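Given below, in the form of structure tokens, are the structures.
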Structure I
Amino acid sequence: MISTRAMTEADLGAVLAIQAECYGPAMNETRETVLARLRAFPHTAWVAHDTQGACAYLVAYESRLGRVTALGGDFRRSERADSLYLHDLAVSPRAKGRGAGRLLVEQALQQARHAGLAHSCLVSVQDSQAFWRSFGYEPRLELPAESQPALQTYGPGACYMARAIA
């Protein structure tokens, strides 16, 4: 059985281990970066866990539609947030196919609804577009010029996607 809860600083070691299992070295973000994000937006960071401990995580924050956070970049607070930006979802190989990612995304979308946000958005990497489409996300090919350099930090095949929050 997998369940979710708010991420805490005590989870950072497990989060970084899951990140290393899921991404190549160029996509790994530092402990300091993850910690700064958690401290800035503790209400939009979650872990999924099973009997062995943390097996997946999701880090998000309230942002603006069309704004992309560069890989390794700081989450910027927005006075006029209209979107929940899902920055990083990673599921340990031991939990693949057990619904951990789905539970975390549903938790995030529930938070977005509760916060009254109109949209949710993300950058899809590692051929994950089909997964995100299953939640109603669609590619958004037109981005503000200031977001293009940030999108490129994710490498070839990265795709900005968004959906409306009902």
Structure II
Amino acid sequence: MLASIQQVEHGYLARFERHLQHSVEEVWSWLTENDKLKQWFSELQIDDLREGGSIKFDMQDGTFEVMEIKACTPYSVLEFTWGEDQVRFELTGDAVEQAGCRLVLLEKITKLTSHTPKDIAGWDVCLDAIEALLDGRGIQSRRDIWQVKYEKYVQLIDHIAQT
């Protein structure tokens, strides 16, 4: 399922939601422990896990972009800057299933650009990878999955931009 993307005050909001058959604590560890984080987003590294702390993005050229952690509530919320935008992970116990948890990823997007569908497709694939890793499954070619999702997000974002 694609993310929902809607226009909001001061930009746009992309929202992903996954229901996972794993505890909040287990999912949190995949978002915040560098050894696990590297398995689904190899360029990211938690530098200082606290509000006001930082996450580093390896630009793959010997430099790093430092992103500020805007909110950090253990086992609940991790929000950080993402260029001009912000990314927020929210975890809650899944009351419906009475097992596992709900993972919501929100990206607050300042403006839609040609790069937006690339980012959104990337986050979608990252969430697929987290779920597969939690389930002990492999994931097919991330690049192939990303390409399919990217083309769908290009169409979705073009539609949103035209309305």
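Laboratory data are not the source of any read-out in this text; all were calculated from the coordinates shown. Not measured: the values here are computed from a predicted model. Cβ atoms are built from the backbone, for glycine too; each structure is taken alone.
Here are a few things to note about the model shown:
- Taking distance in nm of label points 7 Å out along Cα→Cβ at positions 106 and 138 as the criterion, the largest value within structures I, II is that of II.
- With distance in nm of label points 7 Å out along Cα→Cβ at positions 10 and 42 derived as 3.6, matching label from I, II: II
- At a computed -0.87, -1.05 (log10 I(q)/I(0) by the Debye sum over Cα atoms at q = 0.21, 0.32 Å⁻¹, for residues 2-49 alone), which of I, II: II
- Label whose coordinates, when distance in nm of label points 7 Å out along Cα→Cβ at positions 26 and 114 is calculated, return 4.3 (choices I, II): II
- Here volume of the Cα convex hull per residue in Å³ is compared for structures I, II. The highest value is that of II.
- helix-only ellipticity at 222 nm (-39500 (n - 2.57) for each DSSP H run of 4 or more, over all residues; to 500) from the coordinates reads -8000; which among I, II: I
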